1. With distance in nm of label points 7 Å out along Cα→Cβ at positions 168 and 184 as the yardstick, tell me which of I, II scores highest.
2. Output the label of whichever structure in I, II has the greatest value of FRET efficiency 1/(1 + (r/R0)^6) of positions 136 and 280 (r between Cβ atoms, R0 = 41 Å, to 0.05).
3. If we compute percent of Cα pairs over 18 Å apart, for residues 24-79 alone for structures I, II, which one ends up with the highest value?
4. If Rg and Dmax of the Cα atoms in Å computes to 20.5, 77, which of I, II did it come from?
5. Between structures I, II, where is relative contact order in percent (Cα under 8 Å, 6 or more apart) highest?
6. When mean count of other Cβ atoms within 10 Å over residues 8-15 is calculated, the result is 20.2; to which of the structures I, II does this value belong?
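Values quoted throughout were computed directly from the atomic coordinates according to the rules given, and no laboratory measurement underlies them. The structure presented is a predicted model; accordingly, all values stated were derived computationally and were not measured. Cβ atoms are built from the backbone, for glycine too; each structure is taken alone.
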Structure I
Amino acid sequence: MQTPLFEYYGIDEGLFWREVNQLPRLYMERGLRVSSDTIYLNHLLSYVKNGPMRGLTNQKLIELGSELELYPGLPSFLSELAEIANNEEFQNHDFKIEHYIISTGLAPMIKGSQIYPFIEDVFACEFIESPVSPNFMSQTELSLPVDLEISQVGMSVDNTIKTRFIFEINKGANKNHSIDVNTSMPHDDRRVPFDQMIYVADGPSDVPVFAVIKQMGGKAYAVYDPRSEREFEQSCELVERGRVHNNGPADYTNGSPTSIWMKQKVREIFRRMIKKKLTQLDERTGSPPKHFSDKNPGNPLNELKQETFWK
């Protein structure tokens, strides 16, 4: 994701990530523990503070997001999935498909990308440009720096935080901010039940979410870059260990294995939702009254239809 950013500032991308990979060990030698998933955010800020990325703003990240290269088939594949709800089999049930992005990447770049108009919500890392000063509650005016640039981490997303956002979507906390994600809530009252979710991801940081989704009845799918044998092996290992239901290439073009699998699972979820709705309706309404005909061969009245109405 960060490639356009490095290219814009002329930064050696390989060097940056090699430095990032060394940071957890270096800080551990100083007696500090850091998150290997999100320490790159701090290193980006170091590049800003020390000059190589001087002047980087959230607006610039949004602009650079337009240069992100998506995998084949995206973003049109998301519209194709949404259209399943309009198929003749499902069009009378008012189904809606929502797409979310949960990422350890940068939210502004996602919001500037081609895929963002198709997304319901984004949960990813964010930067603050103008931190609020101490004692701000007693100040009538808050001063802003003349030259804005990102200076603090506002939101960092790692493998554990990803599971929190899954529960926010599940309970509807992202739609109704009066709902706390830690609030106890009956499963039937939750906005998006887990068994109506499909989670698609490619990285080790997604393993905890895979586990939650799979355990709660949802579908978990691992994708890999078709050009990377290493990613293919990693996704196969997730299948073999039972972490995900299936794996496939990050190719979303019509007719690809991933496209076919995803569309099949969406239809399966829709059918299960219909069946569940009909079962609940039957349980609430009970059986309707019926007419019963009693004919006894030895009865002289056997030619007469005797009916009993049961209440």
Structure II
Amino acid sequence: MTDVQTIADRIVDNIEKVIVGKHSSVQLTVLGLLCQGHMLIEDVPGTGKTVLAKSIAKSVGCKFQRIQFTPDMLPTDVTGVSVFNQKTREFEFRPGPIHAQIVLADEINRATPKTQSALLEAMEERQVTVDGVTHPLTPPFMVLATQNPIEYEGTFPLPEAQLDRFLLRIQLGYPTKDEEVEILDRQQYIHPIEELEQAVSVDELLAAQTAIKEVYLDSLVKEYVVEIVRNTRIHPDVYLGASYRGALAIYRLGQARAAMFGRDYVLPDDVKALAEPALSHRIIVGPAARIKDIEPDSIVQDILENLPVPGAQVTS
């Protein structure tokens, strides 16, 4: 797993030339990249969501596209459209911005549900179908969607089917005083992202994405993952728990995290560290719990605190 660790460290170090003081969030984002997953970045404006997406694309040398979602946007503005060519007398496909390797879906909840649904096929099957013709998307395809958790006027909440397709949900938050001073110093003459260079090649990233699948998960750890997800469905404060995608997300992220730290096996600590960002957006809190301001994050933490952690297996 040394190669995966080296590749992950190079990407993280490169991104942190631009993103200051958000090591855990950057690590989670790189884990999502290694797992071929999509990210939902939920935070207030001005915390570096767009810069993070651009930094990832530059670090890996991928084609980057930004989609600014608005209420009047149509699905074809995302996927592309077939246009009739007067010279050839044939329809030609003009790809939309989703046909990139790293896609920033900015303020995704400002688009109508019809337009939001244009992302479903792309995120799940990594392809887009327009006028009956399927167009595969170039790997490594990753969607980083952003939304503001404070401003709800003129927005359309993401449906559960859409949320379930995001591997992780993260928050960046405001920097500390010292970190904010460092940001000012770094941007005195030019934004650091303008000088950011490629850290790894696409081929190296694809090789790392394949390599993490070899990381070992003991049967007890697998059962621990499944028990956590199953407990989200029976928790008294939960209306609707996580689907099997939640278990699969922790499974794959655990493999990536182990490889990132140079291990070829997953520990229960990996599972505990990943449960909240992988599950909280997949949980719908019950009406009574919502009145008490109980958040999905606290429900996941409650499950982790009360669920026994598996120990080592004893072999005869």
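1. Once distance in nm of label points 7 Å out along Cα→Cβ at positions 168 and 184 is worked out for each structure, II has the highest.
2. When FRET efficiency 1/(1 + (r/R0)^6) of positions 136 and 280 (r between Cβ atoms, R0 = 41 Å, to 0.05) is computed for each of I, II, structure II gives the biggest number.
3. Comparing I, II, the top value of percent of Cα pairs over 18 Å apart, for residues 24-79 alone belongs to I.
4. Structure II accounts for this read-out.
5. Values: I: 13; II: 23.
Structure II comes out on top.
6. Working through the options, I get structure II.
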